Structure I
Amino acid sequence: MPRDLDTTLAADLAGPNFQPVLLASLAFRSQTVHYWSGRGSLVWNGMTFEGIGTVGRMGAIGAGTAEVGETGTTLEASGLDANLLGETMTDIQMGAPVSLRLGSWQNGALHGTPYLLWQGGMGQPVITPDPQKFSIVLALQTRMAQLSRPTLRRYTAADQRLYYPTDTGFNWVEILDDIAVLWGQKN
């Protein structure tokens with residue numbers, strides 16, 4: 001698969017003084033947030049990325065295997081205010097889009113166009129609580145991993161009414177097993 005790597009970023013990668021930065025965009029229920037691996041605010045492509053410095057950490061990204069869903073990664077944030085724990089847990093949406101980009105930092109600024117390193121969705125978070133602070137490890141999954149997860153929905157009228165109480169579209173589905181339809185018969 002061809003990679004669309006910015007020529008400036010490619011030259012920085014090959015150079016002796018490459019300083020990598022990571023840009024992350026995460027869609028939560030309330031809003032999409034943007035973080036970067038430095039300190040302060042960074043504006044790129046019309047988005048403001050808030051710096052997380054040494055509070056955040058990213059896990060390894062696999063190169064992919066023949067098995068479905070084995071190229072996920074993790075994002076970790078530690079030392080977060082314990083008062084935000086409840087809000088954090090209700091704001092996380094399983095499967096919401098996440099993108100990670102690799103950029104180059106030169107002379108106190110982003111140099112070139114960051115490369116889309118990984119794209120997928122949010123998985124199950126793991127929370128480590130503490131009285132004043134907490135840490136969260138957010139599992140990230142590729143779209144293929146999300147597609148391989150079994151669905152808990154059924155094609156029944158009762159299941160449809162759980163989500164759409166007035167919908168009667170599935171009322172006859174269960175009866176279809178007992179109906180004998182003869183095709184090509186003349187009356």
Structure II
Amino acid sequence: MLSDLFISKVRVKILQLFMTNPGQIFHVREIVRRVGEEINAVRRELAHMEKAGMVESEWRANRKFFGFKKDYIFYQDLMSMIHKTKDLGGDIVKNRNKLGRVKYAMIAGHYILGKETRSDDVDLFVVGNVILPQLAAIVKDEEAKKGREINYTVMSEEEFNFRKRRKDPFVVSILSRSNLMLLGDEEELLRNL
């Protein structure tokens with residue numbers, strides 16, 4: 001099954017497109033335009049992905065559209081991998097050494113899925129001795145790409161541990177929702193909550 005996933009760069013680009021646009025369907029020519037590959041290579045990969053059960057297709061007005069199947073066995077794993085290598089998560093992981101000493105970093109599940117949220121929901125949570133201007137620059141770049149504000153919170157390790165021990169409602173609400181762990185050990189993060 002893993003050979004179905006990572007056999008070609010075209011497939012990786014198609015996976016990135018589907019995983020960063022959850023729930024959307026695309027016509028073949030739109031996929032070609034967005035991934036920047038030849039149409040025959042894209043068609044070949046889509047056919048293989050459909051046969052493997054990753055994508056499903058439907059006809060609309062003489063055009064074939066493709067969408068990624070949320071019930072695919074590795075859907076959540078792929079979402080995690082793609083968001084650790086692309087967009088905000090990828091930038092955090094790639095620049096982790098420039099960000100200072102980050103103990104934990106995670107992105108909220110609602111952000112990954114592109115869901116509308118309340119203005120006070122935290123999209124990115126970072127714990128450690130963080131170089132704030134570096135992080136702010138990464139977030140600002142992503143905001144420009146996404147066309148939306150990204151709410152993020154940074155805490156020192158000491159403040160985080162203190163608030164976690166006190167069962168601070170803000171920290172508990174962040175930790176009790178669906179998150180994608182970018183950096184750090186999730187078991188250690190949630191210990192003694």
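A few points about this structure:
- Distance in nm of label points 7 Å out along Cα→Cβ at positions 101 and 133 derived as 3.0 - corresponding label from I, II: I
- A value of 12.3 for mean projected area of the Cα convex hull in nm², calculated from one of I, II, originates in structure II.
- Origin of the value -3500, where helix-only ellipticity at 222 nm (-39500 (n - 2.57) for each DSSP H run of 4 or more, over all residues; to 500) was derived from one of I, II: I
- Value 4.0, calculated as distance in nm of label points 7 Å out along Cα→Cβ at positions 125 and 157, assigned to which of I, II: I
Each value in this text was obtained by applying a stated rule to the coordinates, not by laboratory testing. Everything numeric here is computed off the predicted structure, so don't read it as measured data. Cβ atoms are built from the backbone, for glycine too; each structure is taken alone.
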